[in-house]
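Colleague: Listed next: structures, encoded as structure tokens.
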Structure P
Amino acid sequence: MNPTSIAFHHFGCKVNFAEASALSRQFQENGFEVRNFHDPADVYVISTCVVTTVAEKKCRAAIRQAHKINPKAKIAVIGCFSELKPDELSQMEGVDLVLGHNGKFRLLEELNKLYQPAGDPDHDYHGGLAVSTRADRDAFIPSFSYGDRTRSFLKIQDGCDYFCTYCTIPLARGRSRSDTVENAVKNAGEIIANGIKEIVLTGVNIGDFGKQNGESFIGLIRALDRVQGMNRIRISSIEPDLLSNEIIEFVAESKNFLPHFHIPLQAGCNKILKAMHRRYTSELYASRVQKIRELLPQACIAADVIVGFPGETEEDFMETFGFLEQLPVSYLHVFTYSKRDNTMAAKMESPVPDRVKKERSDALHKLSDRKKLQFYQENRGREVMVLFESDNSNGFMHGFTENYIKVKTKFNPELVNRVVTVKLENLEGDGFLVVFT
């Protein structure tokens, strides 16, 4: 009996979400009913992440959950975890298919083989289980999301050449490669044609866009800025050494690119940045933030930071804390260092005790809360444009301003996927409450 229903669940980055959404559309186009992951389905697809041990645990838990909901269902595990640890996943109860990068884009074909097995020299079939990680990782496969959100994540780049000492992403996703400007513009046009109001440019290291074919990220965003009907574009995480002043100046001048920057820092201490093999200093990072503040005073600036990297002393942490405390960023994404197999950091001496990691993480989370509150208070009284999403949480819906401030109001289906002008006055909890009269 061939399957008729499928459910997707993704972990990790926006690239995973864009890819999972593209796969979901493919199955819908082939007659499948796409169901909620918590509901019974014939097939469950879990798009995995290996950034931390916590991410791996969540992936395993999702596999067990799917098998519990429907023990007879086929379970496909795809993505980074599958690429790095296929044998471990293939031994889990209920797992029928393990596909890495870019094998996951053959998901429909591979599922058909499971239901109608046939010989295939590129795969190992044993006991109904298919395992494939022989991906052509020099190829770029474009993806984008739409249909379930008012924003679309447009994948423009994949892989990474940086090989930071703590990170497995280059091992999982391969070397950096990207789309062409022409094709990215074409995909953006398709997204707009489907009624999406906002596009988020995403990738593993998007500032590397185009380097293999003589194109560039600044060339891409200039081309996207000219696309008819596109008036809300966000740039997702971009490395500080690749976020040039030219890019910042362009965003400041553009009417379509939004004043929102996500810039990974990881440490405000140059000693730790060097140990991480990061390609910049804290001074360069501060200069990028200052440039944004000069040209876009109300911009949202988010920073990633890792606590508990091997060899991080109390003095090193306090240097990072002090650096962030005085830096005019809007909030922090705080990550606790997680030992990853086959990385240089895994072999480093002087590991930081878990108790100390937690203390440092708590301190930075509190700092982030203070900075976010200050950022929100600085925007009180401003008239802004909010794009409302389709969620209904306890009778409220949410949206985001151009500079990524969260706004909520009583749920009204007429506001879904609409850009509305509101005044930010009533700050409540994690965002502004807007009352429409």
Structure Q
Amino acid sequence: MINYARQTQEEQPEIPPPVEEHIAPAPRVSVQAFCETVETAAAVQSAGEDRRLGKAHLKIQMGGMAAAIEAYRSAPTPNVIVLESDARNDLLAGLDQLATVCDAGTRVVVIGRINDVMLYRELVRRGVSDYVLAPVGPIDVVRSICNLFSAPEAKAVGRIIAVVGAKGGVGASTISHNVAWAIARDLAMDAVVADLDLAFGTAGLDYNQDPPQGIADAVFSPDRVDTAFIDRLLSKCTDHLSLLAAPATLDRVYDFGTDAFDSVFDTLRSTMPCIVLDIPHQWSGWTKRALIGADDILIVAAPDLANLRNTKNLFDLLKAARPNDRPPLYCLNQVGVPKRPEIAATEFAKAIESQPVVSIPFEPQIFGAAANNGQMIAEISANHKSIEMFLQIAQRLTGRSETKKQKSSLLSPLIDKLRGK
């Protein structure tokens, strides 16, 4: 019997999944596909370009089962083998033959055209990890491979949300911090804000936190990064919200390689259900990688021509780099500055071919007070209209609805003030 890792799954549904489906990325594994048709080979090739298989090493060959058996007579098998086969009897016989040359621990995904429960059970009995009905699309291949490494009993892999400004000074950091607050408070999700602007980050100021350690300690010591190390660096803001603060000092230069933050993000995924990345407005290898690798993206823009151009450029690049993900979301901020000519939201939507999630009005008094006091808008004014907008963004990014709040008592305001202090 083939010594593959077993996974009991139901037959692949023929209806495609919703675009909001969350598929956890695969780890650094080797994947080899043996295809019989050009269409399947093209789908597997496109899947290999998906961000969730970015760490996997994928190789594609034609020839199906026969080519796989021949290839592994003199070579070790990879972590995952993807096999395309049309015939039932040849498939089972080929699997039995492959078992004689297959290494222990290798997982097999079979792509076939026979929709039969008995065949599926026979494949499971032989140790096949997954059976996918052809024709397949890139997302089918991505889902099948990634799900091999997401054990049902394992803790859910966290969702990464990246927030970036289309232009400097549009308030992307303020939006990201308030949205993270809404995720933690209103949606009751454990969340962490990672301030990636190491030189000038404002998350520590906005949350009134001044931790002695933060994200810089992790980035400059990648060999030490693990769950325990990251936990020591986190600063607790509320019961559900933590902060990975930036040092915001200029005593060193923060030049990073493309994969500098990979170990930090991977560790956060394993410990936190929601990670909000406050990405600075700059274009480098690591910022591009962080955006493309995120599960969901929010672009914050002001209603002027430069923001429209930059938002359009970001949209086009991210949609091309993430063909199997839903498009980025965007919101308009600082709308209605007195005497400033502005581009209407309808014109924005027409150019980008997408509606903004919300349009947040320009209200410098309350936003300035919150920034200077180290508070969120919800702490300054519990009924301010922007709070509902932050919640709308949070719900769109996470796919969750608001949790029912407990009835407050007369002492609630006093307790909240004491907690804030």
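Derivation of every value follows stated rules applied to the coordinates shown; laboratory data play no part. Just so it is clear, the structure is predicted and the values come from calculations on it, not from any experiment. Cβ atoms are built from the backbone, for glycine too; each structure is taken alone.
Colleague: Quick check: 15.2 is what I get for mean count of other Cβ atoms within 10 Å over residues 96-103, calculated from one of P, Q. Which structure matches?
Modeller: Numbers: P: 24.8; Q: 15.2.
Attributed to the structure labelled Q.
Colleague: Moving to a separate point now. Looking at structures P, Q, which one was semi-axes √(5λ) of the Cα gyration tensor in Å, for residues 176-391 alone calculated from, given that it came out as 32, 22, 16?
Modeller: The correct label is P.
Colleague: Given -0.27, -0.48, -1.48 as the derived value for log10 I(q)/I(0) by the Debye sum over Cα atoms at q = 0.06, 0.08, 0.14 Å⁻¹, which of the supplied structures P, Q does it correspond to?
Modeller: P
Colleague: Another one. So if we calculate Rg/Rh (Cα atoms, Kirkwood Rh), for residues 272-383 alone for every structure here (P, Q), which label has the highest result?
Modeller: P
Colleague: Sticking with this structure for a sec: If you rank structures P, Q by distance in nm of label points 7 Å out along Cα→Cβ at positions 112 and 248, which sits at the top with the largest value?
Modeller: If we compare distance in nm of label points 7 Å out along Cα→Cβ at positions 112 and 248 over P, Q, the biggest value is for Q.
Colleague: Out of P, Q, choose the structure whose coordinates give relative contact order in percent (Cα under 8 Å, 6 or more apart) equal to 10 when calculated. Mind showing how you got there, number by number?
Modeller: Working: P: 10; Q: 16.
Label of the originating structure: P.
Colleague: If Kirkwood radius over Cα pairs in Å, for residues 88-303 alone is computed to be 19.4, which of P, Q is the source?
Modeller: Working through the options, I get structure P.
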